[in-house]
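Some structures are shown below for you to check.
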Structure P
Amino acid sequence: MNQYTAIIGAGIGVIVIMAVIFGMDILKLSVSTQDYDIFVDPILDKQSLFVMGRITIQNTGSQPLTNVHVNFGAGDTLDLETIDVGEKIIISPPSDNPMEFVMITADNDVFVNKAYRELPKMVGMMGS
């Protein structure tokens, strides 16, 4: 009986060690590793009568972003005070903006420059 207890104990020990190792890998994906980091996603939605632009900004770092400045190009800018950890905001450029790129800067050397990406066009309409 002691031999079976030792084998079962060793098996449980191996499972616990594997759970700890895999758990640490998953934790790296879900916990921010940088103090100051930002996610920026500028999107163009071209409709038949108009073009709508929107920019998703999210603080993906572990510290608040301060003095956030958005440059839409063509002289259009927007100053945002602070974006808290994990906070996501969606903003739109002015309607007369050419919507070619967006630059985001913040304290602590945060800088992102991205071109707008277009949403794929829907083929056909639902329910037709």
Structure Q
Amino acid sequence: MALEMPHVTVEYGTGENPVYQVGGKSFIFFRNPRPDAVDPATGQRYQDVIVFWVASEADKQALVQDEASPFFTTAHFDGHPSVLLRAGRLGELTRKELAEVIQDAWLSRASARRASAWLSAHPPA
């Protein structure tokens, strides 16, 4: 879905993890296992964390405060405009919900001109 957005390129970070960018700015990337995102039962680092940029702290809080939401954050991302999602929990989102998160991530990082053009072609429902 990220590749369906205009002007997207894919770079590869450490571990050959894909980093989706617009205008050279990352908007989604697959994170390497880190000590701040672990399974509470086993202490094992999550292997499947995806980072999505968000437009604001309010948008971030809207996604992570709902206990039923698959989105989360860690102290490492305090003050960073992004949310985390385990790939293993993608199935908890509808295709429409996932598309919206991806589009919002893209919009948060695209240039004003690109964002305006995309929004003109895709008015909110």
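Please treat every number below as a calculation from the coordinates, not as lab data. Fair warning: this is a prediction, and the values are worked out from it, not measured in the lab. Cβ atoms are built from the backbone, for glycine too; each structure is taken alone.
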**Structures P, Q, by Cα Rg over 2.2 N^0.38 Å: label with the highest value** = P
**Prompt:** Who wins on FRET efficiency 1/(1 + (r/R0)^6) of positions 49 and 65 (r between Cβ atoms, R0 = 35 Å, to 0.05) among P, Q, i.e. which is largest?
**Reply:** Q
**Prompt:** If you work out distance in nm of label points 7 Å out along Cα→Cβ at positions 9 and 105 for P, Q, which one comes out largest?
**Reply:** P
**Asked** distance in nm of label points 7 Å out along Cα→Cβ at positions 41 and 81 computed as 3.7: which structure among P, Q?
**Response** Q
